[in-house]
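Chemist: What follows is a set of structures for review.
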Structure 1
Amino acid sequence: MSGLTLPVMPDIEVTPTRPVRPPQSAILGTYARVPLTLVGGQGSELIADDGRRYLDFTSGIAVNALGYGDPGLQAVLQDAASGLVHVSNLFRSEPAESLAEWLVAHSFASRVFFCNSGAEANEGAFKFARRWARGVGGSAKHEIVALRGSFHGRLFASLAATDRPRYRAPFRPLAGGVTIVERDLEHLAQIITAETTAALIIEPVQGEGGVRVFDAGFLRELRSLTKERRVALILDEIQCGLGRTGWLFAYERAGIEPDLLTLAKPLAGGLPMGAVLLTDEIAAAIEPGDHGTTFGGGPLVATVARYVVTRLADASLLESVRQHGTWIHQELGRLTAEVPHVRGFRGMGLIWGIDVAMRASQVVDAARELGLLVLTAGDHTVRLLPPLTVTRAELARGLDTLRTVLS
């Protein structure tokens, strides 16, 4: 396998083909699944049904921040399962109240709305921002602005804010009043107006869009612009939040505070959960019946999430993520200098993108053959999202495998 070579593929337009669904699968083919069945995991490794172990640099797409088989997570999950699993949101439950209080105490927010996924969180944030904006500027103030390269979900409003023409085209017309603009301050200053713009949504680190880290100064300028024009700033930290950058929340790096923040992925340790964090001003505009959820904030998932966020907020864990990020930056610098197929890299903490000359999917397939699981973030970007509990030795092993694939 050490002699593995990958051809450089030209940048050509190709017509996507519909993946063939395996005849034995009854699952709808919305994912082109690889021929790998996973049955277990330990630490930073996943175990296939044939017993082979894979070093996991995907973390379930930034979900499994604590890796696999975490004893504390397993104990909390078992304890939670012995109590109430679900109760209607017509009533209060202690786990949801406790989790919301924790999130408020550790963030800018005054209120929290729980749901079941990141896309739901962004849809809720759009509604909350528009409800607030209507009170500020009337019905004309309703536009949502997103940025080039963004990914905010695949529901109708979140898809309208997602810069993926191939994802969007089959489902038009999407939700109206949503515009995607360039990542340029001068252009944004022309587009965002006090009269018509309700909210601007941005990922501090664009994950699906190539792992593009927005400069702290850029984020501060956006915060200043949105405050000046009474536009709600929504930060989508679904992939980059909760410790992934080395800060509990990615906005802390820029020294700003948003009006709304969306979370999901690692929030409940692999159980389905999303959240919208809101300021008092935004929350004051919301009335009973304006939004809802059947399962959001249920006792079982909220109990598990309370444990997870406490672990992810640990100062020593966050420091280790920052130190790992510094080390990865140095190693990827060497890789870029020494391997012609590597064009560049971006990232921080434990979220990184590596630009390659060939199709990123080729690298993903070849790495998997060598026992390493990585992701794509566009046609020519390989994405690394290891668990936040990964060790330096595991990081070194993963980067050595990538070097073998790319050399």
Structure 2
Amino acid sequence: MTTPHTLASSDATALLGVYARVGPMFVAGEGSELIAEDGTRYLDFVAGIAVNALGYNSPVFRDAVLRALDSGLVHVSNLYRTEPGERLAAELTRTVGGQAFFCNSGAEANEGAFKFARKWSGKTEIVAFSGSFHGRLFASLAATDRPDYRRPFEPLLAGVQIVPLDDRDAAAHAITDRTAAVIIEPVQGEGGVRPVSARFLAFLRELCDERKCALIFDEVQCGLGRTGTLFAAEQTGVVPDMYTLAKPLGGGLPMGAVLVNDQIAEALAPGDHATTFGGGPFVASVALDVVRAIADPDFLAAVRAKGARLGVALGGLATRRARVREARGRGLIWGLELNEAATPVVAAARERRLLVLTAGPTVIRIVPPLTVTTDELERGVAILDEVLA
């Protein structure tokens, strides 16, 4: 491990202060652990906010990067064909059909999906749900149920409604013949780690078919193996018109995608949308190896098995500790709903060398690398148990 250059006191203040960074300076990572500049190791149940699905210093990721560099192609723009992006698109659509558009982030993926829905439908309105988080750009922020995030930047995109989650009457009233798209996370992440019932998703599918609008599943955080299947929606039996993906897609490199069905794809023409960097040969080549590793049936079975054990352990913790109201989740995305603010508990866990994060004011979010071991899961739960005692 190389020694980092000594930082000047002004270096940190050169960054725009839109993040309240905490904890030590991290300089390296290995497996499910981050390593601070003093050599202290932290068990990481944040994984770059569900990005580092294969953990740190993964041989799959490292070898993919080296092979991609050997090609000499990092960027050529989307004016020309390159093999990695086309192969990645084929891999992602192999089971769900349709076509793929690549971009750089989850917010960009959702913005693109809204545009595609408007072009296909000829309509303008968008419906989202309470507890949603879809990004920080103008349309995606308008569809995000965080009034404090939206307020300083209003007016945002007009024609966006946020209705109560799992309320059929409210959804039926909001989704009309003017609706272009309905967007929902099959498992809400930032909104408190809330799995949405298959019945409600199926109801939305029926409504969207009836009102001729696009159903978008935002799987930016819950997709690509996080719940134990490649797409979280697979476990519900409900098929959307579009998936939006990002976080783990590039293995830590910036990468997002919109998967659209054939009907929407046919409505789009050259010039309708664009990106300079999206799907470039370097990041697409790495993403292809990451997706193939995650999509392996044995890998996904291991995620399901570890997720089941984690769920049992967290359920036991919730039973023992009065400060915990509920444990909920699926696969390796879990939330502990507390009877108090979550931030002090996150800080106390960090003092004990466990990294977790919040999902709203009272929820601890647990999203470890998908490669986490059962021993590491047990160690993490034991630390949380100690903190909540």
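Every number in this text was worked out from the coordinates using simple rules, so none of it is lab data. Please read these numbers as outputs of a predicted model, since none were measured by experiment. Cβ atoms are built from the backbone, for glycine too; each structure is taken alone.
Chemist: For mean count of other Cβ atoms within 10 Å over residues 146-153, which of the structures 1, 2 scores highest? Display every interim value, and only then the final one.
Modeler: Details: 1: 22.8; 2: 11.2.
Once mean count of other Cβ atoms within 10 Å over residues 146-153 is tallied for 1, 2, the winner is 1.
Chemist: Out of 1, 2, choose the structure whose coordinates give FRET efficiency 1/(1 + (r/R0)^6) of positions 82 and 226 (r between Cβ atoms, R0 = 25 Å, to 0.05) equal to 0.05 when calculated.
Modeler: Working: 1: 0.05; 2: 0.35.
The correct label is 1.
Chemist: Matching task: -1.36 is the computed value of log10 I(q)/I(0) by the Debye sum over Cα atoms at q = 0.29 Å⁻¹, for residues 170-233 alone. Pick the structure from 1, 2. Write down the numbers at each step before the final one.
Modeler: Working: 1: -1.36; 2: -1.22.
Answer for the origin of the read-out: 1.
Chemist: Separate question: Upon calculation of FRET efficiency 1/(1 + (r/R0)^6) of positions 242 and 306 (r between Cβ atoms, R0 = 35 Å, to 0.05) from the atomic coordinates, which of the structures 1, 2 produces 0.75?
Modeler: On the way: 1: 1.00; 2: 0.75.
The read-out comes from structure 2.
Chemist: With distance in nm of label points 7 Å out along Cα→Cβ at positions 42 and 378 derived from the coordinates and found to be 2.5, which of 1, 2 does the value describe?
Modeler: Working: 1: 3.9; 2: 2.5.
The structure behind it is 2.
Chemist: Related question: Determine which structure produced the value 1.00 for FRET efficiency 1/(1 + (r/R0)^6) of positions 50 and 250 (r between Cβ atoms, R0 = 41 Å, to 0.05), calculated from the coordinates; the candidates are 1, 2. Write down the numbers at each step before the final one.
Modeler: Numbers: 1: 0.60; 2: 1.00.
Of the options listed, only 2 reproduces it.
Chemist: Oh, and also: So mean count of other Cβ atoms within 10 Å over residues 218-225, computed for just one structure, reads 17.2; which one of 1, 2 is that?
Modeler: On the way: 1: 17.2; 2: 28.6.
So the calculation was done on 1.
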